[in-house]
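So, here's a batch of structures to check.
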Structure P
Amino acid sequence: MTLADAPVPMARTRDALAPLLLPDQLRLTPEQFALVCQANPNAVLELDASGQLIHMTPTGSETGSRNQALGALLWIAVRASGLPFKLFDSSTGFRLPDGSVLSPDTSLVRLARWQALTPEQRRGFAPLCPDLVVELASPSDEGPRGLTALRRKMAAYQANGAQLGWLLIPEQQAVEVWPALGGDGPARLDAATSLDAGPLFPGLQIELQEIWQV
């Protein structure tokens with residue numbers, strides 16, 4: 001099923017918007033997806049490159065705590081490095097070049113790229129792929145937060161221009177390092193205690209113990 005550029009209709013109850021069930025065959029444009037998100041502020045959604053909705057689920061408490069620690073550690077690392085980056089949390093959606101709208105658990109965008117956007121672009125889903133993306137795998141491989149789904153997501157970031165990706169696997173205390181497209185495949189770091197972004201982002205380092213021990 002496809003839609004024209006008309007807004008997606010939302011079912012109304014007497015007092016509020018009622019949940020709207022969308023068929024799997026439905027395909028949305030990024031603009032229509034934005035309208036769905038506005039009408040369903042409590043929903044956790046992403047949009048793949050084909051226009052299909054990805055229904056995310058809220059994280060468990062343990063994963064949520066790890067994600068909070070991850071964001072704090074990366075913020076401290078950016079400040080310490082002096083690198084000109086904007087840091088974004090897991091609620092931020094980016095409109096990638098392939099038309100998908102994805103939300104990394106944590107991400108960095110070079111300040112010059114952010115400042116080149118118009119005010120309207122900054123208020124919506126910024127039309128760019130972050131320079132560095134970080135995803136945190138849940139204990140189960142089921143659903144969109146499982147390791148298999150997140151590897152597909154990391155590949156999408158890579159294909160859309162991310163320069164570096166970190167996929168953290170707390171249950172194994174391991175990290176998959178995804179380079180920019182055209183480089184080697186993802187490298188796995190077992191028993192990882194720290195991460196260094198290397199020459200691409202000199203001085204950007206985080207310790208992982210606070211994430212592993214949650």
Structure Q
Amino acid sequence: MTYSVKEMYFTLQGEGAHTGRAAVFLRFAGCNLWSGLERDRGSAICQFCDTDFVGTDGPGGGKFRDAEALAAAVARKWPGGARKYVVCTGGEPLLQIDNALIDALHDEGFEIGVETNGTIAAPAGLDWICVSPTAASALKQTSGDELKLVFPQTAPEAAPENFDALDFRHFFLQPLDVAGDPDQTARHVQQTAEYCLAHPRWRLGLQTHKMIGLP
């Protein structure tokens with residue numbers, strides 16, 4: 001299988017339960033909920049994505065002929081030392097992640113995390129599963145390590161209480177970031193904090209990488 005990667009880089013995980021942890025971010029091209037083109041955003045199933053996942057032209061991106069070649073490229077991004085960690089994200093990484101890639105990354109010594117919209121069942125062997133659901137999509141991955149819900153969403157189906165019964169270890173609410181409107185973003189942060197105070201199973205999830213200028 002050929003893998004299409006938008007970008008790949010070494011950084012700190014900026015959000016969720018692993019905030020602050022060193023990781024190689026492996027961003028796959030493509031998604032099943034939005035083309036990634038602004039002209040299609042208004043009609044997309046997911047309309048709040050803030051990531052460029054179109055094409056293979058980002059830093060470290062490209063086409064990789066097989067799992068071993070991609071895993072070796074990920075390994076070259078790691079600066080050395082133990083506790084190797086790779087975050088597979090997108091777009092939608094489960095469109096491309098398969099057993100061969102999981103095995104190859106494990107062979108390189110990596111713990112594998114995935115950030116998915118949950119519309120595709122995750123293959124066995126992943127070490128950390130983070131699901132970020134949207135209101136208009138049916139969840140097929142209803143268990144994992146971390147559920148990360150963007151808040152607020154206008155659709156009633158996206159209310160946090162609709163996800164309370166799912167089988168996740170951690171529940172995060174992430175304030176909706178409105179590009180170009182810091183006042184609206186600040187209001188969303190306040191709303192999210194108030195919800196978490198009223199519903200303590202949910203934790204406030206902030207995008208700390210944006211605060212400190214990391215990708």
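Each value in this text was obtained by applying a stated rule to the coordinates, not by laboratory testing. Given the structure is predicted, the values throughout are model-derived calculations rather than measurements. Cβ atoms are built from the backbone, for glycine too; each structure is taken alone.
Which one of P, Q has volume of the Cα convex hull per residue in Å³, for residues 90-185 alone, as calculated from the coordinates, equal to 117? Working shown, then result.
Details: P: 95; Q: 117.
Attributed to the structure labelled Q.
By the measure relative contact order in percent (Cα under 8 Å, 6 or more apart), tell me the structure among P, Q with the highest figure. Please report the intermediate quantities before stating the final value.
Details: P: 15; Q: 18.
Between P, Q, the highest calculated value is found for Q.
Just checking, which of P, Q has the largest value of FRET efficiency 1/(1 + (r/R0)^6) of positions 106 and 170 (r between Cβ atoms, R0 = 25 Å, to 0.05)?
Comparing P, Q, the top value of FRET efficiency 1/(1 + (r/R0)^6) of positions 106 and 170 (r between Cβ atoms, R0 = 25 Å, to 0.05) belongs to P.
Work out which structure the value 1.05 belongs to, where Cα Rg over 2.2 N^0.38 Å was derived from one of P, Q. List each step's numbers first, then the result.
Details: P: 1.05; Q: 0.99.
Of the options listed, only P reproduces it.
Taking helix-only ellipticity at 222 nm (-39500 (n - 2.57) for each DSSP H run of 4 or more, over all residues; to 500) from the coordinates of each of P, Q, which one would give -8000? Walk me through the intermediate numbers first.
On the way: P: -8000; Q: -6000.
Among P, Q, the structure yielding -8000 for helix-only ellipticity at 222 nm (-39500 (n - 2.57) for each DSSP H run of 4 or more, over all residues; to 500) is P.
Name the one structure among P, Q that mean count of other Cβ atoms within 10 Å over residues 74-81 of 16.5 was derived from.
On the way: P: 16.5; Q: 13.8.
Value 16.5 for mean count of other Cβ atoms within 10 Å over residues 74-81 corresponds to P out of P, Q.
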